[in-house]
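Alright, structures below, take your time with them.
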Structure 1
Amino acid sequence: MPTSLSHTGSESHIVLAIGEERMIALASLAMAGYQWSGSVSGADPGAITLELRRGELPAGSRPGPSAPEEAVLRGIRPGHALVCLQQRRPWERDQAAAHQVELNVEVRA
């Protein structure tokens, strides 16, 4: 069963089992033009998969809020990887990200 957490800091350590999924809620600013992007690096980037998802607003929601966003990590094989998530506007690639999250991920057998 997938587990989830809301991300509150700029760096975290996450331990996954092989096949385990972890969902990380990300602050959404899509209505202001911001998007989350992600990369996987480190000693064994193939130890995990990363998927970024944008959810749907609940039916009857008032205009204005952005749809929720999340990063989904899945353990593939034992190893260590570094996930870097950045939130920025696509047309502002030469500027610092509005938000950046680093996740040190360890997958255990």
Structure 2
Amino acid sequence: MFEQSLQLKKAYDSSENKTKVEIEYTQYDFMKQSEKWVEHDLIFANATAFTDEMVKSLSEKWMENGKKGSVFILTTKSLVLSEEQAKFIGPVRKMMSWGETEVRAYVKK
């Protein structure tokens, strides 16, 4: 998936699209290196195989160190947050390569 994302970025960057967007794809152990992702404006995770403990840990790390107004998009699972911590968007059902799943987005308050 990482290699495919790099190929898609290369195709987008070489397109004649006049609106250029800065996109960076990285690969690392996000549970151990949360400092690399918590401060980004947009975070996406396919959480289908995440344990409840992993989802809780992600929620805590984002709430402790994430930027106000940042967006976290998650498939299948729900972050462990209150309405005072984040605005909830969804769930919506979307088709993925493995089948249909629920997608949720959160905006940090």
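Each value in this text was obtained by applying a stated rule to the coordinates, not by laboratory testing. Treat the numbers as computed from the prediction; the structure is a model and nothing was measured. Cβ atoms are built from the backbone, for glycine too; each structure is taken alone.
Starting from the value 0: which structure in 1, 2 was helix-only ellipticity at 222 nm (-39500 (n - 2.57) for each DSSP H run of 4 or more, over all residues; to 500) calculated from? Here the read-out was taken from 1. Looking across 1, 2, the calculation of distance in nm of label points 7 Å out along Cα→Cβ at positions 76 and 100 that yields 2.5 traces back to 1.
Looking at structures 1, 2, which one was percent of Cα pairs over 21 Å apart calculated from, given that it came out as 43? It traces back to 2. Given a value of 22 for relative contact order in percent (Cα under 8 Å, 6 or more apart), point me to the structure among 1, 2 it was derived from. Label of the originating structure: 2.
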